[in-house]
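Read through the structures below before going on.
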Structure P
Amino acid sequence: MGTREAVSLIVTRLREDENGFVRKSAARTLGLLKATTAVAALREAINDDYAVVRKNAIRCLGLIGGSEAKKALEDAVTHKDLGVTELARQALDSFD
């Protein structure tokens, strides 16, 4: 299995797994892999039911970088979860 296939499987876990811990771990793994193809899934995860998933999605968008990740972080600055908002601001600082 190559990296592309692995990222695809991890994205599926992030989007579909019922277990919040699995989704959190999937987000973290995508960030560590700097999987630019996962930015859309991480953007979606910012609205996950579980705060730990939302926060890991923000951190990982900061790790991945790029214009799409930056846009997702800019949008997250107005999120209803103040923890997400603060992490998004911190992640954006790393872009400067």
Structure Q
Amino acid sequence: MARKPQGAGASLKWKNGPGKREDYVSLAQRKVQERRSNSGPTRVFLLGQLFPTSFVKDSRGGMFHSKQYFDVSKLRAANAEALAEKLDGLAWSALAEAP
């Protein structure tokens, strides 16, 4: 059975910045080679500058899943720094979707 070349089938799901698709894919492939070259399919998140914030889980008990997503569009943050500022001091329940 022939093996696919490393990086074959790579896809870009979403980008929020300037630059070419191919550049992002190439950078992600390099990161996989540096950190997990012998693993199977890998999802890579390329992040820009990080900003401190305090956005905390305020419900009782553990998490039901390994990740939690929030719709932050209503905060109308212009960039990551503004988003960190708007999230600072908020609890998860402030952005939780109604059941």
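Here are the numbers for this structure:
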read-out: Computed -7500 for helix-only ellipticity at 222 nm (-39500 (n - 2.57) for each DSSP H run of 4 or more, over all residues; to 500) - originating structure among P, Q; value: Q
read-out: Read-out Rg/Rh (Cα atoms, Kirkwood Rh), for residues 23-78 alone, computed value 1.07, structure in P, Q; value: Q
read-out: At a computed 27 (relative contact order in percent (Cα under 8 Å, 6 or more apart)), which of P, Q; value: Q
read-out: Rg and Dmax of the Cα atoms in Å from the coordinates reads 12.1, 39; which among P, Q; value: P
read-out: Source structure (of P, Q) for mean count of other Cβ atoms within 10 Å over residues 47-54, computed value 10.0; value: Q
read-out: Computed 2.1 for distance in nm of label points 7 Å out along Cα→Cβ at positions 15 and 31 - originating structure among P, Q; value: P
read-out: At a computed 3.1 (distance in nm of label points 7 Å out along Cα→Cβ at positions 39 and 71), which of P, Q; value: Q
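No lab work stands behind these numbers, since they all come straight from the coordinates. What you see is a predicted model; the values in this text were computed from it and never measured. Cβ atoms are built from the backbone, for glycine too; each structure is taken alone.
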